[in-house]
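Novice: So, here come the structures, one by one.
All of the numbers you see were taken from the coordinates with simple rules; none came from a lab. A quick note: this is a predicted structure, and the numbers were derived from the prediction, not measured. Cβ atoms are built from the backbone, for glycine too; each structure is taken alone.
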Structure P
């Protein structure tokens, strides 16, 4: 479907809960840029209406009668490919189902967290509006594309190589589209990779643990959710826990993880913050690290990569063509802090080459 820049975003709501259908409809229909074209009460009804109405975007519940959301998603993607945002419960099973949906083609997810709390309601409203608009904007030719001069700059960066600096650690940040992108990257890095890897991905607290377990089962590297006091070690990727920020600092045994309440750093919108993680790791290791920013909306990671560059580190970002949402990589490119721009399927190999090229020294004990 060709999406034109100026017309309203046409949304189909699929949910078996009348409360959730009404809540989502109320939020979205109050925005002048969005039009609700229909609702469906189960997955089978959702597939039919997606085919008939051809919406720009679908919000899809996961647990529904007749046909569940993941089965419906698979049928929609085969019949009428459409941008789909899953509406997920904040449980371990909800997390697993959400990751299945993302692998099946969903562009993003929204935690189902509407309670009597005004704060929770406001958070849900802001998140669903932001994600619906950004998901559709990224699919509309022209609205998210860089101007010609920027496209030329991207080509020049793509032809470059990482600077010849000592790299002892790797820091990776991602958001929308990140769960699948990160799996692709880490799956390309060998078991004997001699440097520690720290990852921040924008996820709620209930999701980061199951996500780390999922990656650990799919990758040669050891992948685990970071715990306070964990050290960055060779061959291990630590996933920053959701719902709080992660800082890193040097101590006697190496570089350690410190979890801090989000309220301690109120100016950072995204939790956990890529900027905070990267900046603190750059300081802890004296800049001897590679910063990587993958797909995601917003600009989290730009300031961290900027700080890393000032400390003498190297930076790599995902290209536009393979990004689900180009916001985070684009901020780094336009801000002049990207040493190298690569398609997703080459990023893991490029990280692995750090060890092959002999840059740096093993992270353990450094």
Structure Q
């Protein structure tokens, strides 16, 4: 099992949903980078469940930095962060130990790891592990902010209710940074939450779409072909459980355009190269063109639901039915948005370190 991402700045994940702890190791970070543990805690709070629209599992996420940070600054050695699991109910999964929950990794994990996988709560495949991604983002996002690079994600659509598009992206990102339920049109939040609660009352779940923007990146970041910036962002975003689609700029709408509509005309504004539109989402040929990077991620409905479903017993190889016990989210879209921010920060930090060197972030 490969659990490491990145070329220059790397992140390794470890732990299981019901194990003693989860965590990450970040390597390739320059010495001298400021680390604010309050900011890590703040970002983790944006991922934690809140109210009836989320799971009843409540983890405090009291993380500990075991190495790589001294007196509030990175030392240049690997940073290891652990987050203990406290609120686990492993008994909830005893009856489901051999049953393949539809759209989960239970069956594929059992085949891939020959029956030695930790199935409790999804084990290493659980969304619980994303807390470690957010902890890493608590170091990387502030480092990028100090370089004038900002990342923001909002719930573009949830259960059929749509938020407005990005307007002034810089201002919108500032507003989103502290929001628990990140929407640009705050009136839409109540409608989205109502539909999530409707699904919950029926033992079901809903999905949605997240839209992310990155501002402040100069032109020339990224590589052609196999390490395009879209490709690396997609690689990282697809590592988040429940993400099943991604598009940049106009995305699939390109298929319905003519070239005269799709092309972004270049222009000069205040002595700077810009484009009049941003259908490309800020990337040409896999490399940034200086415009904001904009992409959308599709989040599937939470697969663990209490409705009865057909499945199989993958040990005895026989048909079965399943009505999942335990605690689960009727929707994870609003919690996943900070995770998308954090994996995007990892990709950007990695790409910038590849171009300017790993010391650049700390300068």
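Novice: Can you say which of P, Q returns 0.40 when FRET efficiency 1/(1 + (r/R0)^6) of positions 17 and 257 (r between Cβ atoms, R0 = 41 Å, to 0.05) is computed?
Specialist: On the way: P: 0.60; Q: 0.40.
The correct label is Q.
Novice: If helix-only ellipticity at 222 nm (-39500 (n - 2.57) for each DSSP H run of 4 or more, over all residues; to 500) is calculated from each of P, Q, which structure is the one that comes out at -8000? Can you show the working numbers first?
Specialist: Values: P: -12000; Q: -8000.
Clearly, the read-out refers to Q.
Novice: To test your reading of the models, identify which of P, Q gives 2.4 for distance in nm of label points 7 Å out along Cα→Cβ at positions 9 and 305 when calculated. It would help to have the intermediate numbers written out before the result.
Specialist: On the way: P: 2.4; Q: 3.8.
Corresponding structure: P.
Novice: Among P, Q, considering only Kirkwood radius over Cα pairs in Å, for residues 49-264 alone, which has the greatest calculated value? Before the final figure, lay out the partial values.
Specialist: Working: P: 19.5; Q: 20.7.
Largest calculated value belongs to Q.
Novice: Assign the value 24, calculated as relative contact order in percent (Cα under 8 Å, 6 or more apart), to the correct structure from P, Q.
Specialist: Working: P: 15; Q: 24.
Only structure Q yields this read-out.
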